[in-house]
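> Before anything else, here is the set of structures, which you'll find just below.
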Structure I
Amino acid sequence: MPFPIETERLTVRRFGPDDLEAIVAFTAHPSVSRETTNIPRDDPVKLDEYAIRQSKIELFEAKACVDLAIERKADRCVLGLLSLVSDGNRQGEIGWALGIEHRRQGYATEAARGLLNYVFTECGYHRIFAGTIYTNERSWGLMERLGMRKEAHFREAHVPAEPGGPWIDTVRYAILASEWTAMMDTKDGKDR
C-alpha cells in the first residue's frame with residue numbers, strides 16, 4: 001500500500017505549506033491545543049518551520065514524532081491529525097486530534113484504522129500503543145473500536161493543567177500486529 005494512505009472518505013498524508021491555515025483552525029479549541037503543544041500555532045514563522053520540519057522527517061523515523069494530516073476527500077478539508085512516534089524497534093505510539101466540528105462522525109476511527117493497517121502491513125511494526133487521560137472516554141472508546149486492549153490504568157499520572165489542580169488518572173491501550181491481522185481477517189476491518 002503506497003503512502004499517502006487512502007480510506008473510504010479520507011486521505012492520511014504529510015502536512016504541507018498549504019495546510020498552515022487549517023492547522024491553526026483545527027487546533028484553536030482548548031481541547032485540541034492542550035494536546036498539540038508541539039504545534040506553534042500562535043507564531044507564523046515557527047508554524048512554517050514546523051511544517052517544513054514535518055515534511056523532512058523520514059516516515060517513520062525512530063524517536064521522531066510524525067504528524068500526518070487527516071484530509072476529507074470530498075472537499076480536501078484538513079480535519080485534524082494523526083501522530084506516530086516510533087521507538088525504532090518496530091513499536092510506536094499513535095495519537096490523534098480532530099477539530100471539534102469534525103468529531104463524532106467516525107473520521108478519527110477511520111483515519112487511525114488506516115494508519116494502523118499501514119504500519120502493520122507495510123512497515124512491519126510489531127506493537128502500537130496509545131494513551132489518554134481516564135476522563136476522556138471518547139478517546140479510549142476509539143482505542144477499543146480499533147481493537148486495542150487496555151494494558152494499564154495509571155493513578156494520578158497526568159500533571160495538573162493548572163497549578164494546584166487535580167492529578168488525573170491515565171490509561172494505556174495497545175494492539176499487536178498478530179491481533180490486528182486476526183481482527184482484520186474476522187471482521188474485515190469494520191467497526192464492531
Structure II
Amino acid sequence: MRPTAAATTPPRLRRLIPVALSALAVAFVAVRFAAATHATLARTRGGACTALKPDPLPAFLAGGATPDFQLPDAAGHMVSLSGQRGHPVLLNFWATWCPPCVDEVPSLEELARRIDGTDLRLLAVSVDDDWGAVRRFFLKGSAIGVLLDASHDIPKKFGTEKYPESFLVDAAGHVRYYFINKRDWSRPEAVACLESLR
C-alpha cells in the first residue's frame with residue numbers, strides 16, 4: 001500500500017498549510033474590500049456632483065473641446081484655463097453688480113479656503129469693466145482666484161452672458177458639469193464633487 005500525500009508531508013509543513021490558506025483568504029477579502037470601498041467612494045463623489053443639482057450641459061460643450069482663455073489676475077499675471085490641466089477646476093463667471101453673484105461670493109470664499117493647498121482650483125472670472133470695481137468689492141482681499149475679463153468675451157465662448165454661471169472642468173480639461181445661477185459652494189459636496197473630477 002502506498003503512503004498518502006498527508007503521510008509523506010512533513011509535520012511542520014502540515015501545520016503551515018492552514019496558516020497559508022488563512023493568509024490567502026484574508027488577503028483576498030482585503031483586496032475585495034478595498035475595491036468595493038473605492039467603487040463606493042467613486043459613486044459617493046459622483047453623487048456629490050448630482051447633489052449640487054447641475055443643469056444640463058450645453059450640447060457644444062458635451063464631449064467637445066473646452067474653450068481656452070488667458071486672463072490677468074489681480075497681480076497682473078496671466079492665467080489660462082489650459083494651464084490648469086491635471087487639476088479639477090471650478091470656473092465661475094460673475095460680476096460685482098450682479099446681486100446673485102454677490103450672494104454667492106461668501107460660499108466661493110469658503111470653498112477657496114477649503115481647497116487651499118490641494119490640487120483643486122477655483123477661477124472666478126469677473127466681467128466687470130476694470131479692476132477698480134473688483135478691488136473695491138474685495139477691500140480685505142480674497143482667497144478666490146479672481147480673473148478679469150473686461151472684454152466680456154470669455155463667457156460667450158462658454159455659451160453664456162448671464163451671471164453667475166459655473167462650470168466644473170475635470171483634470172483632463174473637459175467640462176463635466178454646468179450650473180445656472182448661484183449655488184452654495186460651501187457644502188461638503190462641492191469639494192467631494194471636485195475631487196471626483198481628478
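> For the read-out Cα Rg over 2.2 N^0.38 Å, a value of 1.57 was computed from one structure; give its label from I, II.
II
> When distance in nm of label points 7 Å out along Cα→Cβ at positions 28 and 92 is calculated for each of the structures I, II, which structure yields the highest value?
II
> May I pose another question? Where does the value 17 come from, among I, II, when relative contact order in percent (Cα under 8 Å, 6 or more apart) is the thing being computed?
I
> For FRET efficiency 1/(1 + (r/R0)^6) of positions 52 and 140 (r between Cβ atoms, R0 = 25 Å, to 0.05), which of I, II scores largest?
Largest one: structure II.
> Looking at structures I, II, which one was helix-only ellipticity at 222 nm (-39500 (n - 2.57) for each DSSP H run of 4 or more, over all residues; to 500) calculated from, given that it came out as -13000?
Of the structures listed, the value fits II.
Laboratory data are not the source of any read-out in this text; all were calculated from the coordinates shown. Bear in mind the structure is a predicted one, so any value in this text is a computation, not a measurement. Cβ atoms are built from the backbone, for glycine too; each structure is taken alone.
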